[in-house]
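Got some structures for you, see below.
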Structure I
């Protein structure tokens, strides 16, 4: 098996001198008058577990299919490990693809499903079976070799499909919504299995998903797509804490958004007038803003404090609790402000609260200057 890669730990994308393993340059794909992928350029490094994240129809699966060779770009180039693969047939590329449907052969056993690609390539059966046994141990299915797919759970079928995709030791594995058919609990467990397997083998993974939590859990980096374009690339904390636009802030997790106008600033504080907030918003000043410039201020629900007494805080608003949802580890509140705007607040349930805030209570909502993310797009 391949040696484990250090790329995920070394974070080569932070090194300007590092050479990308995959280089996508100005890729466009049109279907008639419709542009599915629009002038996308992207570098991905060896050993990454990279997620393409976006809603339905954003172009992420089309981009993945062009990497696999199932679609031909209208324009642009794709290089894998220094090789221009634009004219290389799918079966000659150093890639493999795992589909959401798994596409297992129902009449074959687990070990025959996994061995199929090796035997088709002419690998001697004894050698193929040794490699299959190693791969089944890696995906924790070594006791299931003789079973047929219908005798397996959804999660087990998913691991068979993964083993079959990896058995030929591709340089790049492409996964299109690989966990979409699993229930929530099994999907969460399988995410960590994918990470373990990827780190063990050192194969570069590119995963397409519409699930924000899945992308945040799995990836070394995320590429957020919208309308055929890559709108932001970054590590999960960067995408969540420092989104580049209202679209990214709203798509990744929950967010409260205020529209406003830049009013004035001092070295450590920027003041933004906001009718939506019903007050001035104080934030840490980003660079390059001008007085009178329209901006949006995004605030994550977990960054807002909820209290009965008015706190000492740079940002305080007042409202009434409309809804409370108890979710075990957290409670989610919807609070209607005096001006009619509704904010979402999440509160940890780590500590036992003898008098939890309930429906129809009047409350103060407050947050620090650092909690406000100022967005210009």
Structure II
């Protein structure tokens, strides 16, 4: 269990690591913007600019791709386990991720050791979805049925945008499964305490279930040429579905687009799809692109892809480290900017982020470059370590 394996490094699928690494790097832009730029709101058409909207929009592709690839990875993990072993592994890893979200990531975001507010984001969505997937695997639900359930959720969850149901807004279960309009739903459970459910669980579970089905394409016996065609056609199909349903405002997003006073604002309105909770058209736009990228990068090799693979090999390690590095940097900049201990607590947001704190959008991108450059070296080390070691705990990181 603790012995190092040096003779035969573990095999990884590079196209998956390229895509996963790319979205992990892009994701950091939005988190840095949240702490260093803050306002105006990038998706508010009355105040946004094309570059500000693009800075936010490009990061829309991260969470869906990450959750989808988690489903693919779950299937690949099952290729070397029995159904019971896989189900138990997914359930245990799911609960581990919930602990990480509540205890480790929440602290990184808020820097509040009293944990007045727990923030449930993508790690919660992945962990909860893994538990549901693990239960179905242990119950020996066929892969086709799991995918079918995922498609029903994927295609149908926006029905609740048409007929509002009190269950969603008035119960804890409804808020956690479906969330509400806007940036999630708040669930209070005491004086000045509660949790912000930023990611509604059910739509994201549908994404993971579909990703689990796509994992079948990566069996060693599956023809590579056929796999690339399937990924490409499904990706283009999802993008076409997005374009048609979005253009005619048929279904799939609670916020229809409309022509604006300028061409750039009209384009922004068209692509300003709903992430909280994730809409069908948001998922089609992002996952359609992800499938196309998986298809065209399968045999791609360059220094850029090698750079992305380093981060794609260790996504969980990178995710935790990038939050703490970003927040450590805000503390340093906080004191370097002349703020004192009396300014640490911000009643309107996270600690160490008083009103007026931050930098320009150009500064956000400069900080982003510094952050990912610093993280490259520990990620490269841990990537090599994981490839040459087989301790049991590595499968949880």
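Nothing in this text is a laboratory measurement; each read-out follows from the coordinates by a stated rule. Because the structure is a prediction, the values reported are computed rather than measured. Cβ atoms are built from the backbone, for glycine too; each structure is taken alone.
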Working back from -0.73 (log10 I(q)/I(0) by the Debye sum over Cα atoms at q = 0.14 Å⁻¹, for residues 130-265 alone, computed), options I, II, answer is structure I
Output 21.0, 65 (Rg and Dmax of the Cα atoms in Å, calculated) maps, among I, II, to structure II
When Cα Rg over 2.2 N^0.38 Å, for residues 66-185 alone is calculated for structures I, II, the one with the largest value is II
Highest-scoring structure on relative contact order in percent (Cα under 8 Å, 6 or more apart) (candidates I, II) is II
From the coordinates of one of I, II, helix-only ellipticity at 222 nm (-39500 (n - 2.57) for each DSSP H run of 4 or more, over all residues; to 500) came out at -7000; that one is structure I
Note: distance in nm of label points 7 Å out along Cα→Cβ at positions 26 and 146 at 6.0, derived from one of structures I, II, originates from structure I
Working back from 4.9 (distance in nm of label points 7 Å out along Cα→Cβ at positions 90 and 306, computed), options I, II, answer is structure I
